[in-house]
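As structure tokens, here come the structures.
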Structure 1
Amino acid sequence: MLRLTGRPHYTLWASEIGGPHFKERTGQFFPIYYLDVDVTDVPVGTRDALRVDVRIRLGKHLGPDGRVDRLISEAWTEITTGDVRLGGTHKQAVFTHPDPDPAKRKVRVLHPSLGLGDVPEREIRPFGEADLIAPPSGCVALETLADREARVWSYQQTDPNGHVHAMEYVRVMEAFAADELARRGVSPRGYHFARARILFRRPCFTGEWYRRSARRFAGPDGADVLIGSIFPVAAPGDPPGERPATVVQLWAKKTLQSSGHCDKGP
């Protein structure tokens, strides 16, 4: 999904908002803070044309004192072929200065080169950890899942900025969920991960250790919903930290393409 939607999003941003070489010109960048990805399990021909629609808006988040706390770029994408919807994304990115001091990292005024004034008029509430930790309405809590041992981030999982790539957090949580569901008799032949919501609290880097845990829920529509976290750990034998680096929600729904002999989940 990010391969298909990333370039159209960047092209629209560069042509209509930020202009070329935004980071080099302004000293700012806008890392993804929140990402919601959904896909449908429908067949697509290899030569079918895909349409990617992108919508971007800028906004401000106000602090408790009513003053601007940070600036946010929010975007939605939708992929269709003909009149069939294939999936979409919703993401929030925060304008940031690359600085080791958290106070200096915050951007509260738009760069003059954008020509959009000092501050957007629109207010945007950024998603927080509580939004993803809370289970969707109608879910029934099941068991808690946890890594049996720590894992390490590899060089191949990093992006050009040296951070672990956004979708790697989703991939390692999907692998964790698939393993744990299979141990409970839910075969991956019978479902697909139809939606992922991710909150990025802090970046992870090559060589850092981490542990995963999740709470499993039975969704009202028959889906397995897993709400998990990726915790940094200092060394393989250490317990996870108090705050997660990333929080992930996963929806595992029965696949339309499964064969008749596959196992069925609860």
Structure 2
Amino acid sequence: MSLRLGPGLFHGRTIRKAAIADLILTHVRYTDGARRHQHERAYFCLIRDGVYDETYARRARTCRSGMLVYHPPGESHAQTVRTPTVAALNVELGSEWLRRMREYGMPLDQPAESQDQATVGLAERLLESLRGLPGDGPLAIESLTAEILSAVVGRARPRDRRMPKWLRDVQDLVDADVTRTPSLGALAAAVGVHPVYLAETFRRFRGCSVGEYARRRRLELARHQLSERHRPLSQIAAEAGFADQSHFTRTFKRFTGLTPRQYRTFLAFKIR
């Protein structure tokens, strides 16, 4: 009989964990293998570093860096680590996500894997969002998760040749108040489409996830306000929807290469 692990529980040392948008994201480092066990929740795993062998459902596979693996709920598996350490991001799906997957025709009971570089890149961005919490909000996490699931577990579907009219409505909803971005489910309900379809279509026609679009709009607002030198950085951070000044500084530097203070100094020098 295999060990059954509850939500958020994995073998190895937890580096970072967050529960958001009916998901549990757990960044874990392993040094030893794991005897046969199963997880209550379905989850997908991004292997970031290392190699391990995994046995599951009378089959076996070698999991290595740059690979995504989907595990159905209750799947029994065991791992043998082949490198000194293995680092992985595990994303567990709550009941709302399982409902969404069923609605969209995704098979929940079949394991799947992918080494597609574009999809792995989305999972890397998911880890970046985890590191940036709080402040990136549910939308960034949800939109990336929906795209990953569609690519790894979903089935091929006909694509719109032209940008659907509702996509502009989604942008308008985000633009209406960039400091209070709606959830993916709320946006999808507002325009009458499935959340996963929204996430897929938004990237195809806009070149980024809807969560990344919302972040860009917050940064644009903050960058504009930095030109007003009398405004304290803490006030700008709050008005642009960041958790605090520290989170504002980290995010701004990650996407511009400068801290808000450095950017303000650059603007002052440019105006002279």
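Values quoted throughout were computed directly from the atomic coordinates according to the rules given, and no laboratory measurement underlies them. On a predicted model such as this, the values are computed, not experimentally measured, just so you know. Cβ atoms are built from the backbone, for glycine too; each structure is taken alone.
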Of the structures 1, 2, the one that 70, 43, 28 was derived from, the read-out being Cα extents along the principal axes in Å: 2
Structure responsible for -13500, with helix-only ellipticity at 222 nm (-39500 (n - 2.57) for each DSSP H run of 4 or more, over all residues; to 500) calculated and labels 1, 2 on offer: 2
Of the structures 1, 2, the one that 1.2 was derived from, the read-out being distance in nm of label points 7 Å out along Cα→Cβ at positions 150 and 198: 2
Origin of the derived value 1.00 (FRET efficiency 1/(1 + (r/R0)^6) of positions 190 and 254 (r between Cβ atoms, R0 = 35 Å, to 0.05); candidates 1, 2): 1
At a computed 14 (relative contact order in percent (Cα under 8 Å, 6 or more apart)), which of 1, 2: 2
